[in-house]
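Asks: So, here's a batch of structures to check.
Every read-out reported here was derived from the displayed coordinates using simple, explicitly stated rules and does not represent laboratory data. All of these numbers come straight from a predicted model, not from anything done at the bench. Cβ atoms are built from the backbone, for glycine too; each structure is taken alone.
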Structure 1
Amino acid sequence: MYLKDAKKLIAYWQTELNLRNWKVDVQWAPAHEMSHDDAIASIWWFTEDEIAHVKLVKAAVCGEELFEETIVHEMLHLRLEGHKTIEKRYDPQYELALNRLSALLVKLRHQND
């Protein structure tokens, strides 16, 4: 996967998740820049300016489906939490719920491919 693929997916999911007002950029980042040890992506945002930054660990992303699910997961953070300041706490159950929701959304998108 390439950065241009990530940008296309972010643009698509911004529309689907009604985040068109946000400026979202994406970049590759080393694993040590993630919020926790086993993360393959992270997102940071600035609510007042409606700006978000997605970081992806290039080595960890392997395959189109996981790649898209990872982007959807991060965009769901923005959709569900973008109205408030980022909290530093990690909730594994919340992350699992976002993983499952992301997988379902991607599956539904590609159902008729």
Structure 2
Amino acid sequence: MARQFDTTVLGTPGSRLLRLNSPEFQVFFGPLTLPLVRSSLERGRPVIALVRTLFLDYWEDDLAHAVVVVGFDEESLLLNDPAVDDAPQRASVTGFLAAWGELDYLCGTIAKR
């Protein structure tokens, strides 16, 4: 997959997720709202969100990064983070919105057609 996405040592631009679009998979990449993220999760579709890590409670570094939102409750979102061994990580709604907003609320979803 790294070759398909032309991944470099600096990472992979989120928009390259669109390269997975096919007759079998429908791929969305663009801005969403938190209610639409929750709706996607309720339909069983995790959301790949682009975030600035400075605002996530469990991060100390400040960099652009991607996490997978896999759940939520009133106070937090559950994130699978490829940089962290333990999953899921809990991020406050406020912290997540700040981190996500720094990258224009960009995210991606993949669904079978």
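Asks: For which of 1, 2 does mean count of other Cβ atoms within 10 Å over residues 30-37, calculated from the coordinates, equal 11.0?
Replies: Matching structure: 1.
Asks: When relative contact order in percent (Cα under 8 Å, 6 or more apart) is computed for each of 1, 2, which one produces 26?
Replies: For relative contact order in percent (Cα under 8 Å, 6 or more apart), the value 26 is produced by structure 1.
Asks: Work out the source of 1.3 here, i.e. which of 1, 2 gives that when distance in nm of label points 7 Å out along Cα→Cβ at positions 78 and 102 is computed. Display every interim value, and only then the final one.
Replies: Values: 1: 1.3; 2: 2.5.
Derived from 1, not from the others.
Asks: Computing helix-only ellipticity at 222 nm (-39500 (n - 2.57) for each DSSP H run of 4 or more, over all residues; to 500) gives -15000 for which of 1, 2?
Replies: The correct label is 1.
Asks: Additional query: From which structure (1, 2) was Rg and Dmax of the Cα atoms in Å calculated, if the value obtained is 13.6, 41?
Replies: Details: 1: 13.2, 38; 2: 13.6, 41.
Considering all the candidates, the number was obtained from 2.
Asks: Match the computed value 24.0 of mean count of other Cβ atoms within 10 Å over residues 70-77 to one of the structures 1, 2, and report its label.
Replies: 1
Asks: Separate question: Assuming 0.50 is FRET efficiency 1/(1 + (r/R0)^6) of positions 6 and 94 (r between Cβ atoms, R0 = 35 Å, to 0.05) as calculated from a single structure, say which of 1, 2 it is.
Replies: Comparing all candidates, it corresponds to 2.
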